[in-house]
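Take a look at these structures.
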Structure 1
Amino acid sequence: MIDQYAVIGNPIAHSRSPEIHAAFARQLGHQFSYLRIEAPLCDFVGTVRAFRRDGGKGANVTVPFKLEAFAMGTDHSQRAIAAGAANTFCFGLDPDAVFADNTDGVGLVRDIRQNIGVPIAQRRVLVLGAGGATRGVLAALAAEGPAELAVANRTFSTAQQLLADLSPYLNDIRAHVVDVAALPEHRFDLVINATSASLFGDLPLVPPTCFDLGGLAYDMMYGKGLTPFLALAQAAGAQAVDGIGMLVEQAAESCWLWRGVRPETKPVIAMLKRAL
């Protein structure tokens, strides 16, 4: 029987992960299957256990189960601990052991630094939002050594609590919260939209003056055409990039965890962009 992997979420039909991992398998000359599994909202744990009983070797986890995935882990990577959430499972021989990891941060950083060619070190970085997406990437951004790491969120106290929770993992980087009302007074080299606004065609609370001319605007979401956030950034003179590369890079990290080899990502990113 060939090795089996899956992405588990609800809803899940939109997931591009099976295409990505099928491309990895062809590239590497490996044989494995990768499925979409929709877990009932009330039975994520049962779904994971059933997949494992059927021969599953590992799994990715997407919304809304990343917190439950962390809780299900019996062993955790440092980056999962920092995020307080997991998106990748590795199953070993012990049927009760689950290694839980979080590949979102490394996926984002690799896409920005390697694929886009923009360094994060010594740059002024703003992350919009203080939810799970921000929690998953902030420690990885801090590890790159930015000159400034700011978080802005509609609710100021939520962002304050996020930074307090993550302070042990931020490497003494100057991380702080910026009030949304004060954003027009600041400029950033790199602005990352980690809110869900783009999913609904909305614009996060960010003024065009935040974008440094020639800087990078990065939306974790992706789709056909520019999101409202990226359109605003591009009009302000920033480079506009969506989250397809992050999706592929975090998948490549999962592949490395499961298969011991990291596939080439640029051809897969190009394949997905052509399909949009």
Structure 2
Amino acid sequence: MINGPGTADMKGGIAVMIAALEAIEAAGADHIGYEVVINSDEEVGSLASAALIAEAARGKRAALTYEPAALPDGTLAGARPGSGNFDFTIRGRSAHAGRNPEDGRNALAAAADLALRLEAGAGPRLSVNPARIDGGGPNNVVPDLAVLRVNLRPATAVDQARAQALIDSSVAMVAAGREVEIAVHGHFARPPKPETPAIVELYGIVRQAGADLGQEIGWRPTGGVCDGNNIAACGVPVIDTMGVRGGRIHSPQEYLIVESLAERAALSALTILRLGAR
């Protein structure tokens, strides 16, 4: 299985994938079957394409995705955390800030309280990023509506369960303590991707292919997430940074190293051929 990104900053990855498959076809490797998925919602969590990706992963021996390399030297991404985006809609009660503020229930203060409680649960295996609070109004009115947006990234499935428990307990405490209503929207769209024996074995195939091509291929955990998380959760070993070498992704200074187009296409082609021979 080969999964390709659809965002503009990953056009190099699509070029690498196409070149690799053209080389496979030219080699006459008719015994090798593959499926290509190119989705356009990867950057927002693949909310619409996740089911399609899971369907495509079914029955596959291995998967490659074409995110850019983790580092400009071509290092591949290893273990990745999961990721969940959550919106917390807090509804309080408005009141006059001078005449009867005690009758109000400040939704903005409740959102700030919730953000701090969630942030306090962060640690080495769980990052918590309160990213934005929307709400409030005139200075003389106790605000009755606020929306808190938070990203959480657990390292493992156990940490994801701990993150969910943190969300549940924090929401319950703030809702009860501040007498507000809190609606939770969102979920963990990217499950954690640990280093399994099957993934390590696949990495070994890629590394040896690189060595035979004169490319030194490294491997390291990263903090980012991608469709590879979802594929790995289906039980399919995946290498998810087979795209171009470059750097500064998601910025105006983003770049790719042109010679890496041919390098990475050769790396993919040889990897696929060797997978087909096993």
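Derivation of every value follows stated rules applied to the coordinates shown; laboratory data play no part. Note that this is a predicted model, so its numbers are computed, not measured. Cβ atoms are built from the backbone, for glycine too; each structure is taken alone.
Of the structures labelled 1, 2, which one yields 3.8 when distance in nm of label points 7 Å out along Cα→Cβ at positions 55 and 111 is computed from its coordinates? Clearly, the read-out refers to 2.
Suppose mean count of other Cβ atoms within 10 Å over residues 71-78 works out to 15.0; of 1, 2, which structure was it derived from? Structure of origin is 1. Once distance in nm of label points 7 Å out along Cα→Cβ at positions 79 and 231 is computed for every structure in 1, 2, the highest value turns out to be that of 1. For Rg/Rh (Cα atoms, Kirkwood Rh), find whichever of 1, 2 sits highest and give me its label. That would be structure 2. Across the set 1, 2, Kirkwood radius over Cα pairs in Å, for residues 23-158 alone reaches its highest value in structure 2.
Each of structures 1, 2 was scored by distance in nm of label points 7 Å out along Cα→Cβ at positions 175 and 191; the highest score is held by 2. For structures 1, 2, calculate relative contact order in percent (Cα under 8 Å, 6 or more apart) and state which one comes out highest. Checked 1, 2; max of relative contact order in percent (Cα under 8 Å, 6 or more apart) sits with 2. Here the criterion is mean count of other Cβ atoms within 10 Å over residues 103-110, and among 1, 2 the highest value is seen for 1.
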